[in-house]
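Please treat every number below as a calculation from the coordinates, not as lab data. Computed from a predicted model, the values in this text were never measured in an experiment. Cβ atoms are built from the backbone, for glycine too; each structure is taken alone.
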Structure 1
Amino acid sequence: MPKNSISESVIKRLPRYYRFLGELMNSGVERISSGQLSELMKLTASQIRQDLNCFGGFGQQGYGYNVAGLREEIGRILGVDRQLPTIIIGAGNLGKAIAAHINFETRGCVLKGIFDIDPKITGETVADIAVRHIDELEKFCRDKKPVVAVLCIPKAATQEIADRLVDLGIRAFWNFSHYDLSAKHSSVAVENVHLGDSLLTLTYRANQMTDNG
């Protein structure tokens, strides 16, 4: 199946497969059936088979899936071995937390630089990387050629900095700015992250359980 015909819902499930298979490996599980995996992931066995068939056949009838082999294949599909050069824009509390606590290298990226507009922050070290002033961005991008940018900046500044970064060769954004980047640049991948939306979803479910309890 051509990659551009694979649905967004399937793509969003791939990291879950990768994570669950990693946990199974750590538990010493070598082989698993689609039925067993479906119980763990709360998906139907049919859905799992359909998802994986989008990328080729990985299981054997009567044998199931080799856990390590399947995880390696899904990792290859996700590109965890590519190690895309990555930068963070915004070294406030969120930017620092992401730099310090996200293991970029196990997720297909390698953090190369951190930038901020505040001269009081530049020079600080976060995750063994010195924070640079945003004025150094052009030279850094010419030299290091980052591909991914993590945006931890105010909403009002997002489109301007995104345009600037696209011109400098950035091809993907992990965007925490509360500004939904438009499809202005069709060749750029965007993952908009709204932590508040996730919390609101949780509070809705909690209230439903309380009201129905």
Structure 2
Amino acid sequence: MINVRVFYTKTGRARFISHLDMMRFMTRALKRSGLPVWYTEGFNRHIYTTFALPLSLGFESLCEFMDFRLLPDEFDMEEVATRLNACLTPDIRITGAAPVGMDPKEITWADFRVTFFGNGIDEGGMEEAFRRFCDQSEILVEKKTKKGISTVDIAPLMQLLDAASSADGGWVKLRLAAGSTMNINPNLVLSAFWEYSGFAPAQTQITRLRVLTKELEDFA
């Protein structure tokens, strides 16, 4: 038996598929692919799958991961990707496959690009405001946790990597804490920024670009 990790993108209309529906979708794709997948034992047998760092509804991603098991001790990883892609939509594409490497517990950061569209942003204004916002020594937000609502200082849990703006929009690239210990949703940052700056773009699009370890290595 071999533990396999596939890497895939989720873009376009697929961003409106919830995490639970995505799990069902990928399980059906594994069944249709004809791959010799391993099923759990017991009364309710099912394909074993795990997903690292579930993606929020409405987000796109270039770096999603799914783990499952194949019965042979060895298998061609290129064939895994080819068979799965034949069963997927154009908005969900396998970009690679490999034996499982890093433990999901190593995930510490995630990079996001937030794109702004529409009115409410003047050229250069949003970029300058976002840089001032991120330069604050303390940024307190209300965050929902398993124990209820708590106040969290997200200033040490985020970093502005880059930003640009134009007459009708702009974008920022953020590095945010991610993983089992602390996970900062980009929408939490945006809500604090809207309150700080007063900007109100008509639309935003959030894309996860990379998932990183503490040492800033790509999770793989």
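For this structure, a couple of remarks:
- Read-out helix-only ellipticity at 222 nm (-39500 (n - 2.57) for each DSSP H run of 4 or more, over all residues; to 500), computed value -6500, structure in 1, 2: 2
- Origin of the derived value 26 (relative contact order in percent (Cα under 8 Å, 6 or more apart); candidates 1, 2): 2
- Source structure (of 1, 2) for Kirkwood radius over Cα pairs in Å, for residues 17-88 alone, computed value 12.9: 1
- Which of 1, 2 yields 2.4 [distance in nm of label points 7 Å out along Cα→Cβ at positions 169 and 193, calculated]: 1
- Here distance in nm of label points 7 Å out along Cα→Cβ at positions 41 and 129 was derived from just one of the structures 1, 2, and that gives 3.0; the source is 1.
- Among candidates 1, 2, the computation of distance in nm of label points 7 Å out along Cα→Cβ at positions 49 and 177 that gave 4.6 used structure 1.
- FRET efficiency 1/(1 + (r/R0)^6) of positions 73 and 137 (r between Cβ atoms, R0 = 41 Å, to 0.05) from the coordinates reads 0.65; which among 1, 2: 1
- Structure with the greatest value (metric mean count of other Cβ atoms within 10 Å over residues 161-168, set 1, 2): 1
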